[in-house]
Structure I
Amino acid sequence: MATRPDDDLLGQAQELTPALYAISRAMRQRLRGSPEVGLSPLPPAEFEVLRTVLDEPGISVGGLARRLGLHASNVSTIVRGLVGRGLLAREPDPADRRAVRLQPTPQSIADLRMIQQSWDGWFAGNLATLTEDQRLALTAALPALRALAATLKETQGATAQ
């Protein structure tokens, strides 16, 4: 059972959440509108499915749905479309031939690499507008941001079950 955060933590959350959301929103918008990558537009849900399968090859459709907090039927529809476009592969689970495990394809790995490179360049251009002290502060915050991301992922997985 989670405890109620104290006022200091709530205040910190109130300051951080809008900034983190704005960054996340800008990244999602960038995904939809990056023609220089040369790829068809990739809706955020499809990107999240691809990214998750790349991070967790062999995940099941049910596990993917739980990880993303989506209905299994919606994930199945997305997966079917991505398989049809050659971006995901379904492989039988060696432990249970009735179950399916999802794998990224070489095409999806290459596409996600191109998207990441585009994001890196775009992000670097925006980082260049900050002062050196601001960039150093962001870099110094990386361990804390990674830890927060891991905690959020765990919490999301626990609440989706």
Structure II
Amino acid sequence: MATLGLRHAVLWVDDPRQSAAFYTEALGLEVKNSGDDAVFMSSPDSATDHDLGLFRADARAGGRRNVGLYHIAWEVETLADLVAAKERLGRMGALVGENNHGMSRSLYCQDPDGIEFEVMWELPLDLYDENDPSNVPLDLDADIARWGADRPGRGAA
């Protein structure tokens, strides 16, 4: 199973709003969603939930200030691919977390150097229900029962 490609990057920054203004001017990105400590941006023609996430560095657990890469995300085509990735990454000892973000289903992993990366499946827009919970525990069995193991995600369409 290969990924579909790089889906998004998330950075730790000093000031998410200042960085968002920079990426708006430099690359033409648009703010899609924001909060006190985070801004999510996309290219105007992007079909993704976000291409770039900007998180306030001092909002990290433990209050450590460390500007730089938080993680990059790789997308898989189907929920079956995400299940296979979870099994494989678990066997490798690389899996460190998982989440149902509402718009996506995500596995969080670390490479041998401790660099975090995400493997995710993003819901096609026709499956998205804004009333569904987000940032809740991942339940791939329930998602497969609801949509099927072989339903292509948004990036595969």
Structure III
Amino acid sequence: MKRQNGFTLIELVVVIVILGILAVTAAPRFLNLQDDARDASLEGLKGAINGAAGIVYGKSAIEGKERKDSDTITVDGKTLDVAYGYPKATAIKDAVQLDTDQEWQEVTVDGLAKTHQAFTLKQYAVSGGKVTKCYVVYNQAESVTSAASTSVVSCK
């Protein structure tokens, strides 16, 4: 008797069908990676903002300026406006040292007060610097008992 070498046509078709089914079920998971990458970038910016705000607050506390609603401190040779020890919304960009030439952009969001500042990746801002999703908002401290906060509006 002769031994069979290779695969039959039926076996090859079955393998191709199984691979097709796997591809159809797995593809949507990989197609959504862009939103996950954007969200990760925004979460990274949120962490950088929180870290910079903490460092500025520590320096303000050392200098005794954490109880004043408006003052200035010098960090890395830059003068920053602070409110209750935390950077003001207008100064957070300098505290974090954001690259607004290449990567990040200040944006406007409908309904945000002057004590808030929003940032997004340059590629997600629309004309006029407006956004509806995919951005980070920094909220400056508004009293001695409230710390500055940062939030992310997800891309999803």
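Some observations on this one:
- Entry that produces -22500 once helix-only ellipticity at 222 nm (-39500 (n - 2.57) for each DSSP H run of 4 or more, over all residues; to 500) is calculated, selected from I, II, III: I
- Label whose coordinates, when volume of the Cα convex hull per residue in Å³ is calculated, return 123 (choices I, II, III): II
Since every read-out is calculated from the coordinates, none of them should be taken as a lab result. Bear in mind that the values here come from a model prediction, so they are computed numbers and not experimental data.
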